[in-house]
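Asks: Right after this note come the structures.
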Structure P
Amino acid sequence: MAVQKYGEQTVMALNGDEAVAWAVKQSNVDVVAAYPITPQTIIVERISEFVHNGEVDMEFIRVESEHSALSASWGASLAGARAFTATAANGLALMWEILYIVSSTRVPLVMAVVNRALSAPINIHNDHSDTMGARDSGWIQLYSEDAQEAYDNTIMAFKIAEEAMLPVMVTLDGFTISHTLQNVSVLPDEVVSNFVGERKIPRIKIPTIYGEKEVPFMLNPKYPITFGPLDLYDYYFEHKVQQNEAMKATPPIIEKVHKEYGEISGRSYEPVHMIPYKTEDADVVIIGLSSTMSVVRKVVDQLREEGKKVGAIRLRVFRPFPAEMLRKELSNFSTVGVLDRCISFGAEGGPLFLEIRSALYSSPSKPATVNYIYGLGGRELPPKLIAKAFNEILEVRAEPGTPIVKYLGVRE
């Protein structure tokens, strides 16, 4: 593989899956439990090669299903290991039970999800149905635009998870990112290793017959504690609220880790939760997730040359949802177009649209909102359709009583 030295980093030709694998290789991960599924398979293939070649001191567990992959990773993390797994689409759906168990037991596990459409009919290409379906499972969700960001997000995810004591999904678009070759600036192994450090196990106080006792928050025969016991109506409600409060407390942690990572990498994703583009004097904006937004920015440039005041916002963090930040940012525009690469059956719009419209409800100067559902099953969204959407929202000036929901690029 051809490499080019660039400062202290090495520029490597990697696809998105390989970029994630390199980040895992460098992050002092103890255990990876995995099961292959397209278009995620390259991630765990590369990690298995690193292990086989003796390039990393890591336990690689081959399991019989995605349900088992997450179960094994959860068990390893409960025992104090830094654990990782990866999946996509139907694999994530098969993990559904364990997704909730992992987050409810406050396990700092990291999982890459290569976004792919859910069956049926069978489709191996990209949309966001899988992770959007898991949006209420209690995981932090970071959405990546390209292979470089997938690499960076994966490294940061370990620190975010362990400081927040919550699991993190790092997402990347199937094939568009996962299988597309890109120059990726890879940090030296020792720099990443020092950045993430070794996993520190927090300590908790438990009651005993002699009073309180402080023990490590992990499975340990010396200090027996139970994770996920029977929890009926007398305490379950309180525990769920505590879990939600933990999620709501993560934005400062996410921002802190990003700032620290910027200091070692020179790459800054600012503002951390969402990245505006040419919005200072814009009348209207389009907001969306992941790789599509790189094309949206190109269209913004073209329409700016025509004298149209348009802008774009890429949302990087979907969970926790940055409602207050978006409320403040979006109230400056007359109309907001929301791109959803997912359909929420029976709802008045896609998941991102519903979140944004809800956030804007209490805004004193809320803009009109238009939802564009696009790209299901990997269908392309060409620049001309994005330009069409911009030209449509430039004409919208009043918030309608019924949400405007359109399908961008579908045959009728």
Structure Q
Amino acid sequence: MAANFLVIQFARLGDLLQSKRLILSLAREGQVYLLVDTSLQAFARQIYPFAYVLAAKAHGQSNLAELFALNLRVFQELKRIDFAAVYNLNFSPLNYVCAQLFPGEIVKGYTHLNRQELKSSWTRKAFEWIKKRKLAPLNLIDFWSYLKEKGEICPPEEVNPLITQNKGEGVGIVLAGRNQRRSLSPYSLAQLIEVLLKQKKQKFYLLGTRAEQPLARELKKYLSPREKEFLIDLTGKTSLLDLLDLLPGLELVISPDTGLLHLCCHLGVQTWSFFLSSAWVFETGPYGQGHKVVQSFHSCAPCIENKKCLFQQKCHSDFTPKLFYLLSQEKVEPMPHLGLGSSYFDELGVNYRFSYGPLWLEEREQARFSLLAYLQGKDINWPYPDFLFAEREWILA
């Protein structure tokens, strides 16, 4: 009889899509149950048609007791299922409530022991890596997949389809993520559109929710009447299910670090993505072969999202028409404080190759190689980088 596995993913769109390698790996061995926020249930069923998708109210309610009462029925349903393992991926009070529905020894990620909230050993490693965040050795998709301690993990190249080269028409422009500081300004996006229009006359589709409509209006102010004729403003006019039909018809999508970026990768759509401020490509970059990425390499990057910027957001000034021209012509040359690169696969998962960049990139590659040896149980002839493991992990039981 096939085993049952539960993945608890209460976070937003991007996290749901970044759980994909773990979910695909589990589906090779049994039936996957997926618990998501109610707002994403219909979408999750489209993304993971092989999974049994359940939903709970996870957002928009401040009182944990009220949340529990609202979700009691789905909790009772889950209690009746015999799970071989439960993967609890988020850090929140509701996640720990869900974890306590099951014996702590089968819960991976954010788990518990006798009602005490705990992190499993692999999850604790991520908190060690934050101490040297620049050297983050794993993309989040790969990190979550390695929570699966037994059996095979889905090969990285099988997670998302190959990019469909030049089969679509038009360019999608994702205006912003949840934090505008991590996104290009409307002025920079207007410059990008101007550069691309000089290369090829094509339609540009502005993508976003109603919250991005003011950004769309501001962007249009920087374009000439002729340039505006190539613009189609879809902000606030598309649902997630609509985007499943729209995105595959585009030649290219340009985005900051957003859920839509990961949706494009899921669909095999070519992307250019920009990482600045607190966004860090090594953690949440596009998953696939050949996606273009631009990362801000200022000494203050990546910053802390909820802390005030002390440098007048200087990383935003690096995104210039010259950069956009180099991207459009597939040229590479050194640019101060910027890395132009692309995604590729190695034995660990997805990685990003930069022709020019800071010297610590070599140190990160060394850490990544050491981590691979650790996961494969191989000896290495040099000490593991200190930040990969806490000192207590080397103490014998």
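Every number in this text was worked out from the coordinates using simple rules, so none of it is lab data. Quantities reported herein were computed from a predicted structural model and do not represent experimental measurements. Cβ atoms are built from the backbone, for glycine too; each structure is taken alone.
Asks: Have a look at P, Q and say which one yields 24.4 for mean count of other Cβ atoms within 10 Å over residues 88-95, as calculated. Could the numbers behind the result be given before it?
Replies: Numbers: P: 24.4; Q: 18.6.
Source structure: P.
Asks: When helix-only ellipticity at 222 nm (-39500 (n - 2.57) for each DSSP H run of 4 or more, over all residues; to 500) is calculated, the result is -11000; to which of the structures P, Q does this value belong?
Replies: Numbers: P: -11000; Q: -8500.
Matching structure: P.
Asks: Assuming 0.40 is FRET efficiency 1/(1 + (r/R0)^6) of positions 192 and 336 (r between Cβ atoms, R0 = 35 Å, to 0.05) as calculated from a single structure, say which of P, Q it is.
Replies: P
Asks: Further question on the same structure: A value of 1.9 was computed for distance in nm of label points 7 Å out along Cα→Cβ at positions 48 and 184; which of P, Q is the source structure?
Replies: Working: P: 1.9; Q: 3.3.
So the calculation was done on P.
Asks: Computing distance in nm of label points 7 Å out along Cα→Cβ at positions 112 and 320 gives 5.5 for which of P, Q?
Replies: Values: P: 2.8; Q: 5.5.
It traces back to Q.
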